[in-house]
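Please find the structures below.
Please treat every number below as a calculation from the coordinates, not as lab data. Every value quoted in this text rests on a predicted model; they were computed, and no experiment measured them. Cβ atoms are built from the backbone, for glycine too; each structure is taken alone.
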Structure 1
Amino acid sequence: MTPFSLAFTGLVGLAGACGALARYLLGRFIAEHAGSQFPWGTFIINVSGSFVIGLLAALVTHKMLSVAAQTVLATGFLGGYTTFSTMSWEGVQLARGGSTTRSMLYLGGSALVGMLAALLGVIVGGLL
């Protein structure tokens, strides 16, 4: 591994740590303000992350962002910020608690709204 690739790998890791910290703080803030009947924190975090990853892809396509910056931001920061595993677990917990309909709405809604948010990010990025 070259010194540059080692430094770049460290930068991706640092961005991932920052993303995880942002997820924790935002998720906690949302939970304190929205209650715990529905996992709004994870939903908002994953949807906003989907939007940003679409935006980053569009910015790279239009040569407004380098592939290296996209890697740091998408793989690093957004990799730490968004969370498929927590979303899956929260869906299981809703179903186990007797809220099967809410669980299916959460999981299906997360996937659908996440894809729409990514598409919106691509569209917004294309307009810049």
Structure 2
Amino acid sequence: MRLDLTNREFRLLLDMVYIGNWVLNSTRGDDRFREYDDIESKLFGLCRENGMKVLVEKWNGEDVPSKAYVDGGIQEAIAYYEDNIFYEILAEELSRRDMEYPVINEENYDEIVTRMDRYMSEFQASGLDHLVLEE
């Protein structure tokens, strides 16, 4: 297979591969999906021959994203996504809990969304400052 990419397109592909591998493997510890690590390594290895050697380094004999790459903003993009998805999942779970965990269907969808919107408004205004756990 041959893929013709500009340097900019290749850089964007690296970002997508890194983010995808992060989502799949960052929480797995030693039980990683090795195939995804291998593809990431293979693509980052291509940086050396394409004028982007600052984006790759060797670690334990493998090509990995460099510290310069990781510190260059990609982690901030992932953190932004994680923060947003955290609040969305929390809002949905709290809304469903308030309704005693119904199966979502056409009849209750609007109410769940309305409750989620209220939670999201609160999270946007105050974060988790007003979240209280009762014992």
Structure 3
Amino acid sequence: MKNFNVRKIVRGNVSGEAVVLPGSFSFLGDVDMNTSEIISADSPEKGNFIKDKILIYKDTKGSSGGMVVLMTMAKKGIAPKAIATVKPVDYNLAEGAILTKVPFVCEPDGDILNEIKTGDFVYFNSDEGIISVD
């Protein structure tokens, strides 16, 4: 099992299937807030759904509107189980994660984007500051 130490933003302990995006991601414009489908034309994961997945990506792009989309998705029961970003936390998205209780971490100590693949089963423990993959 490979472990990554991460910076804890919103605590929680979940596990599930990963959706890994190699680049930037925006909840406002890259995902359908009614279905959780990734709709960004330039995303290699276009057509995948983030509902109940561990969403891992490089950094957040866009504006404060992403927080509203995350909150809307959570109210509909289609939000991701957890979020991890390689770059430092986006404060607007962190606020949305706090309000929706979606565990959130950032700044892993390894090359998480290349060592975890979409479909891998991930153990996400932001209480301890660790993400693990088999």
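Tell me which structure, out of 1, 2, 3, gives -26500 once helix-only ellipticity at 222 nm (-39500 (n - 2.57) for each DSSP H run of 4 or more, over all residues; to 500) is calculated. Traced to structure 1. One of 1, 2, 3 was used to calculate distance in nm of label points 7 Å out along Cα→Cβ at positions 21 and 101, giving 3.8; which? This value belongs to structure 2. To test your reading of the models, identify which of 1, 2, 3 gives 1.46 for Cα Rg over 2.2 N^0.38 Å when calculated. Answer for the origin of the read-out: 2.
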